Structure 1
Amino acid sequence: MLVDKKRTTSLVGGLLLVLLTALCSNAQGGMWLPLDLKKNNEKEMKSLGLKMKADQIYHPDNASIKDAICQFNGGCTGEIISAQGLLLTNHHCGFDEIQSHSTLENNYVDNGFWAATMKDELPCPDATAMFVQRMEDVTIPVLRGVTAEMGERDRQSAIDQNIKTLRANTRLKAGEEILIRPFYEGNKYYMFITITYKDVRLVGAPPSSIGKFGADTDNWVWPRHTGDFSLFRVYMSPDSQATTYSERNIPLAPRHFLPISIKGLEEGDFTMVYGFPGRTTEYLPSVAVQQISDVLNPARVGIRDKALKIMDGYMRQDPGIKIAYVAKQSSIANAWKKWLGEMQGLKTYKAYEKKKMFETEFQNRVKNSVDLNYKYGNLLERFEVQYKNIEPFSRARDYYLEVFVRNCEVMATAAGLSSWLDSYAKSGTPAFAGKIATTRNQLKGFYKDYRPEVDKDVFAGLIEIYAKNVPADWGANTVNNTVNAKGGFKSFADDVFQNSYLTDEKRMMALLEKSPGDIVAALEKDPAVVFWRAVTKDYEANVAPKVREIQPVITSMQRQYMAAQMEVFKEKRFFPDANSTLRLTYGQVRGFRPKDAVIYDYRTYLDGVMEKYIPGDYEFDVPKKLIELYKNKDYGQYAAKDGRMPVAFLGSNHTTGGNSGSPALDAKGNLVGLNFDRVWEGTMSDVNYDPAICRNIMVDIRYVLFIIDKYAGAQRLINEMKIIR
């Protein structure tokens, strides 16, 4: 077949132009810093439908929407929705507090909880609400004296000293704290002045059959019918200071709280999501994306798949185990399913190929400039070498972390105790003895929801996976030799769990009453500790050093690559990757087309809950009262124009973990929904955001209010809110 080379070149150039245009426009994508909205985003936001000024969204001095947004418990987002400090977040964000207050007698997980009065609101000692007062670009003082020739250690040392000086010279008001974070891979730095409230109380939560409806089956997918919300209240001291719990404390008087609109949205309407997105890596080279998709995620998924199947089997058989493990299981399952979707999305939507096309254009521009070629000419080639070098070690690291730190409780406990035991050898009895009380309290919390029979089966299953997938000299030989000496994985697990102090609360607590020397002597011979230390010795000898050697090189190169992209593509707006700091993302209400002949509408209704209803099922049961309200169409003022009860809707807002609980706001800054998830096909958005397919999922605020009002009968809470009809 004859090939027209000129025409082929033209087609390739056209494809690159289309790709570059998409990459450079970034419309309805990105997690933007609120203080830069006026400069970077206000014009585009108004073209999409925004009907307010950027200063109303963020202002360092005057009351603005940002004053109603908080980081909830360090990992989610919450928002204030009344003048009395009422806080709304997701059910799954507040689940630890709901579960910690639950017993078989007062099962708030299954039955829900609604405080009749403020006096009935339940203190949550570990819960926090952190608000940003103001933010500032501090790149110049933080990077003062830092040069490109510095090694990573010297560079960080200089930065740390600059940050220390900056902290010392920054004036703070009572209760304020300083948070300084790197952006654009360390090419810029921003300072956040924050206040953290530590008296947070549980106000209300629907039963899990509403708040977690669909559970793991529906997690990360659309259509969705989950009422994923819970209510808390933030308290302050009588003199308006952030403080810990006291009966004397009073409800927070916020600078701003969110009005709530029950008008509803239509497809194409403007939306924005304000919150604390956790972690994205949008600017990686293609070789890194391929490694995530083909090597690292499959390893993580395989381990968690095994652990989840074991937990699920026990939880379905025993209500007590279900209460104890529901939060743990949910946390493990959340990342497991996300990684599955991410792998699928990266391949289906050809993220690697798109990155390669982008890199081709990058390289062409670099080669056409003497200065750029000198600085960045071999950068992509170096990435290829370093990622190839680190791949086996990164894979082994993930196996180690997933098996011995994240998913097996007895091993994680052994890891925590091991460093405590080491302190005895280094510092003697006083330092060790000073931590006995703290260790005892930590273990009491651990044992409250620990079931050794579950953990034993998880332990046996996961160490078998480890032995089959990690190179022999890196830990597999140690596992196999230890296990074979006891007659196999199950027999070894039986032996460890029968003889370890760590798996028996009474024995462990009795041991902690003995002298430091006796505690150390017993734990250093404990089979769980001995096994953990043996495997960790192999890991620290063969895997960790190479990761510590190569990763700083990649980190330095990624910082250089980020600077290079911004220098080479000057026409492109670059938003910083998420790093758990306050951001705004915006888009529109949109359905999507995941594949040929499949079209998803942008909203769901209570009808869909009833279609999925399976009586008595762990994931799809429905409370009787909700069924009655549905049959009677008793929706009050919260029904849509067609008389149906809305449950959830989709938007093209760019979100990630940490955005859970974030408010979905309309064009005027009114609360219209509560962000809680993404669609399965778009979970790749942490690495490769694609506005055609990536969608965030939000609970319709009308469903939230309907549950509070008509289902729970908590009109006192409705009366607190400013509702726009």
Structure 2
Amino acid sequence: MNIKNVVVIGSGTMGSGIAAQLCNADIPVILLDLKTEISEKAKKKIFESRPPLLIDKSKIDNIKVGNIEDNFDLVGKADWIVEAVVERIDIKHNLYEKISKARKPDSIISSNTSTIPLKVLSEKMSEKDKKDFCITHFFNPVRYMGLLEIVSETSNDLNKINFLKNFCEDSLGKGVIICKDTPGFLGNRVGVYAMQVAMTEAIKMNLSIEEADAVFGRPMGIPKTGVFGLYDLIGIDLMADVLKSFLKELPSSDVFHEVAQEIPLVKNLIETGYTGRKGKGGFYRMNKKDGKKILEAINLITREYSPSKKIDLNLDEKIDLKELVLRNDKYGKYAWSVVSKIILYASSLIPNVTKDYNNIDEAMRLGFNWTKGPFEMLEELGVKFFVEKDNKLKANEFIKNLYNKKTESFYGKRQNYTNLETLGKVKQLAKIDKDNASAITYQYKDYKIVEFNTKANTLDYKSMDALKKASDKNLIIINEGMQFSAGVNLNYVMEFAKEKNWKAIEKFIYHFQMTCKQLKYSNNLVISAPSGLALGGGFEVLVQSDYVVAHTNIVTGLVETIVGLIPAGGGTTNMLYRWTQTQEAKKDPDFAPQKVFDIIGYGKTASSPIEAKPYKFLLEKDKSIMNRNKLLSVSQDLINEKKVGYKPPQQPTFNLSGDQVRGKMHQTLEKLFQEKKILEHGMEVGKKLAFVLSGGNTNINKELSEDDMYALELDAFVKLIEMEKTQARIKHTLSTGKPLVN
């Protein structure tokens, strides 16, 4: 069979997200709801969504809309019918009855439910319909969250389930885990429990919500939203409904009941309209004071809001979980209480919920963006340490068996849910060089892999050292973390700026330039395989690689002007060269400098490979991959295809008109200044960028080398970082995450 047409019934958040991802895969989809105008509004929301649900807005044409009264006959043409309506079993049962009469033989029916068991959903179906019916539990937002749980029973046609798994993996780019029909399946069963433990323990231990989020966040390998921030993001009212479902479905003996009881503060927040970000606020809210927006946090005891405080845990850049739980302060005690309970709960689910503990870890990675799952946490802490640290801890059978066997290294293979050769699997087989604190190098087969290893994979001197050394062989630059690289580590640069050590900054940027040149002109292939953010310095690594194999969910571009700098790791020069190769540039020598001035000056970014190509952030030779797990294997294939007879590119030269084109750029800046779209420092940054892109003190008859352009980049960068207003921009961005206009 094949899936060529899909009908999605229900155009709410999840139905729209599923429809959008089908569009991204070029699968024609019909979106049905109670009334056509509801589906039309959903289609408009998909088109306008931020962050964008579509990798290319033109793909919206793959969606047709209709209503379940007038257009239900379209179900009969679908190879797959996805139900994503409200979580009411009576409505679902009525809908399934209609689908059963309308669908074509052998079509697949699935529900996107996150709470209702498969056996309850299918209880009124015929045996034939049950064979073709399963749960396909996508995570929100569908484009960006990797996890898809397919829930099946023994009554299912297993060939059809495996076909659907392969289709969703290959075409929709999902990490697909087959689950048993148990409450919450895998991801939500452990993820929601973890959230509730983090919340209830914070209340019990009298921590502020900022303190709890600071610990139950990056230090534990969990996204920085923490627990209270995540509650606000999901919706406090929605979380309350999820908990009610768990309490209904789980036996009273399950310890989930201990953490899922109604919390008076949460009840009060919902009743007063504080349902999270979609409402008036939640545990956090934005408030205006003296015309300025201020983030406020609620006090868990008094229920009053006050300005949110940043919590400094005094942790090293490299976070050690054992070190965190051994701290003899409230943060260490809180971390241990939460981590130990999560590990115990997850391990108690083996083998009844899943025989593969590995799948629980992968569900947490793919569905909740954890960097490590409960069992990886257990192996990192050590089974002996875990059992003996706390004599009050009651180990379950899984933990006892490991402990009695004196097993410290028990984990085995990773990512068993997929047959693809992923980075996670290769890392267990490769020869590893961990000497570099900012990047790990793996030797595998006849090539090397470099994986950045800092917060948001920002780049510093050591990152570039790792790249430089690894370019002695064919090289793939790829990360398992959420981001490829958010750019140069500005904290690292600002440490030198505080001491007015401009020479150290100049040395670092020069080292960055020379490393990227080494990648570009080495006798070996260099392939970058980005996912997530590839901004600033991260993009400069991409633009000087031979090929880019990009996940569809990249965000890329040069954003340095936002913090008062210009790209100086070769980004400005290489973007200029790419635009000089266009037909327009061959007719007009000022076309390319002005085009790049516009792209870099506005800090333009692209949120997919399709969006990236018109800016020339990516080229036609680069590849776009829907499934992140394929980034490594496609990169490997490229190396094997291109390595024989490979020759590095020729170094470019530039003929730029100097004052002539710079004058045009200055006119643009003056207009922006008059319109108050930029202020004084914006003018200064723009002029420095214009000086570089115009070739400095040159004319159209003078030939400039790539090194000449790099020297202009470097000089402009150092002069800008010396300015107090640039430093103010950087400090503001680092502390607030938002740009400062000055």
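Once relative contact order in percent (Cα under 8 Å, 6 or more apart) is calculated for all of 1, 2, which comes out largest?
1
Of structures 1, 2, which gives 157 when volume of the Cα convex hull per residue in Å³, for residues 321-632 alone is computed from the coordinates?
Label of the source structure: 2.
If distance in nm of label points 7 Å out along Cα→Cβ at positions 89 and 657 comes out at 7.4 when worked out from the coordinates, which of 1, 2 was used?
Matching structure: 2.
Where is mean count of other Cβ atoms within 10 Å over residues 137-144 largest, in which of 1, 2?
2
For structures 1, 2, which has the highest computed value of mean count of other Cβ atoms within 10 Å over residues 305-312?
1
If distance in nm of label points 7 Å out along Cα→Cβ at positions 297 and 681 comes out at 1.5 when worked out from the coordinates, which of 1, 2 was used?
Value 1.5 for distance in nm of label points 7 Å out along Cα→Cβ at positions 297 and 681 corresponds to 1 out of 1, 2.
If we compute mean count of other Cβ atoms within 10 Å over residues 81-88 for structures 1, 2, which one ends up with the highest value?
Once mean count of other Cβ atoms within 10 Å over residues 81-88 is tallied for 1, 2, the winner is 1.
Out of 1, 2, which structure matches 0.00 when FRET efficiency 1/(1 + (r/R0)^6) of positions 353 and 697 (r between Cβ atoms, R0 = 30 Å, to 0.05) is calculated?
The structure behind it is 2.
Bear in mind that the values in this text are calculations on the coordinates, not laboratory data. Just so we're clear, the structure is a prediction, and the values are computed from it rather than from any experiment. Cβ atoms are built from the backbone, for glycine too; each structure is taken alone.
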